[in-house]
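Following this line, the structures themselves.
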Structure P
Amino acid sequence: MAKLPETTAYLSVTYHSWQHGMIVGEVQAANYRWNFQWFFTQGRLLVEPSLGRALIKEPLSRFLEHSDYLLEPGGNYTFIIRAQL
């Protein structure tokens, strides 16, 4: 069985507010870098810029849905994307 390609994504949280129900940060994978806003009370994710957004939006959303309550401002995190970017 062939091994699936993998890319490590690096996420940093710059802002977190329980009161406003949001997390803001940056994610980088391969040569791409995006800024994101995760509105966890609404389950809505905004990712900019649009270049490569389709590559990161689903895996980032899964990571945030699973880990949002563990993330802290100033924190750096990693997760694996099952694709080669």
Structure Q
Amino acid sequence: MYLDKSYWTDYNTIEAAAWLAKAIIIIPGLVFGIEIWWLHFLTLATSSLLIWASMRKSLPTLVLFNTIWICISLTIIIRHLTA
């Protein structure tokens, strides 16, 4: 399915980019205990776009998940910039 060119519509591409951005933040945090705070700007953008993509695909649970992720990213960015 992923190798089929017709799969990579605009919203599926956004979804893949958003999950990759989240993995780039989560994996170093879990494995090495490293927080790369500035990557939350990337997840802030991709999560916002993924809300749009989830509405196109009628996936309300992903809308909620990405709304929560936006709040987490904003909290980390604000915490870092005000420290």
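Values in this text are rule-based calculations from the coordinates and carry no lab data. Note that the structure is a prediction, hence the values are computed from the model and not measured. Cβ atoms are built from the backbone, for glycine too; each structure is taken alone.
Observations
- Answer label among P, Q for the case where FRET efficiency 1/(1 + (r/R0)^6) of positions 10 and 26 (r between Cβ atoms, R0 = 25 Å, to 0.05), calculated from the coordinates, equals 0.50: Q
- FRET efficiency 1/(1 + (r/R0)^6) of positions 42 and 74 (r between Cβ atoms, R0 = 25 Å, to 0.05) from the coordinates reads 1.00; which among P, Q: Q
- Relative contact order in percent (Cα under 8 Å, 6 or more apart) - structure with the largest value, from P, Q: P
- A value of -6000 for helix-only ellipticity at 222 nm (-39500 (n - 2.57) for each DSSP H run of 4 or more, over all residues; to 500), calculated from one of P, Q, originates in structure P.
- Test item: mean count of other Cβ atoms within 10 Å over residues 2-9 calculated as 8.4, pick one of P, Q: Q
- Label whose coordinates, when Rg and Dmax of the Cα atoms in Å is calculated, return 12.7, 47 (choices P, Q): P
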